Structure I
Amino acid sequence: MKIEAALKTAYDAGLDLVEIAPDAKPPVCKIMDFGKYRFESEKREKEQKKKRVIVELKEIQLKLRIDVHDFNTKLGHALRFLSQGNKVKVVVRFRGREMTHTNQGSELMKKFAAGIGEAGIIEKQPLQEGYNMIMIIAPQKAPTTSKGKKQDGENQDA
């Protein structure tokens, strides 16, 4: 169809002539309400943004000579972060002569990972980077259940 004829047809229908594939031979156009199309596409994008989950990386810093209560407090924070769906970056800082005892730092990391237990998975094993030893823990994937189906223990109407 000629461009002039397509424009006349679109004008008579009160719609817009929109070029869909400009690189095609001949170019492909469509007669549509462009304002309505833009509104619906923006609405779809907003819905997709709502469904998207943003995972943050929370950091917990430990020192080699940490006390039991402080360790348990930091462990509790990490468990809370994981339950919220965030990743946790655990950092053990070595200061001064502590650099000669990096094996104690790896033992501390193992103890921390054991404290996390089933709440998270070790995504990145403890690794020495300068004066820091870093480990990243990701939240455990929860089994998904469908919202529409009733559980076995619920009463069903007859």
Structure II
Amino acid sequence: MKEKVVIERLKSRGVEVEAIAEIVYNLQKPYYAKLKLEECRESVLTVLSKREVQYAIHTGIALDELAERNMLPEPLQSLLASDEPLYGVDETLALGITNVYGMIGLTSFGYLDKVKPGVIRVLNDDRAAIHVFLDDLIAGLAAAASARIAHSIKKADSI
């Protein structure tokens, strides 16, 4: 499975790589003055090249779409349709992405899940569609891409 397929799936749900890169940029810019948005985009694409990340995204999008079509068994259908706050499987799936780059990804994910910047907020607030999984998966992807950058910064280059 190529990352092109998952990028197209993300686009079909209203998510562009550039929007994720902007979140990554805003997470890392305070620590790396020379950071460029293109580096963040490349980091997102690198994370998206990992099959386990692709599989998580495909799974989450499929579950969101099935929920939109009322095709899930109860009580799962009701849980996703109402975006039940105590339903944590969406975060659990997203944590699989953050764990690719260690603890910094986990802490960044917690921050993104709480603050919901950019496209994450747009997905979370969209009442015309179900994005129970996708908003968390995007937060996980951005957190992993941010952690990847943090791990690659030389101490002399950081602020």
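In this comparison of I, II, the computed figure 2.9 for distance in nm of label points 7 Å out along Cα→Cβ at positions 85 and 109 is attributed to I. For the read-out helix-only ellipticity at 222 nm (-39500 (n - 2.57) for each DSSP H run of 4 or more, over all residues; to 500), a value of -21000 was computed from one structure; give its label from I, II. Checking each candidate, the match is II.
Comparing mean count of other Cβ atoms within 10 Å over residues 45-52 across structures I, II, the highest figure comes from II. For the read-out distance in nm of label points 7 Å out along Cα→Cβ at positions 13 and 117, a value of 2.1 was computed from one structure; give its label from I, II. So the calculation was done on II. Looking across I, II, the calculation of Rg/Rh (Cα atoms, Kirkwood Rh), for residues 21-76 alone that yields 1.22 traces back to II.
For structures I, II, which has the highest computed value of distance in nm of label points 7 Å out along Cα→Cβ at positions 53 and 69?
Working: I: 3.6; II: 2.8.
Between I, II, the highest calculated value is found for I.
When mean count of other Cβ atoms within 10 Å over residues 37-44 is calculated for each of structures I, II, structure II gives the greatest result.
Comparing distance in nm of label points 7 Å out along Cα→Cβ at positions 29 and 61 across structures I, II, the highest value is found for I. If you line up I, II by relative contact order in percent (Cα under 8 Å, 6 or more apart), the top spot, with the largest value, goes to II.
Readers should treat all values here as calculations from the given coordinates under stated rules, not as data from a laboratory. Note that the structure is predicted; figures quoted are calculated from it, not measured. Cβ atoms are built from the backbone, for glycine too; each structure is taken alone.
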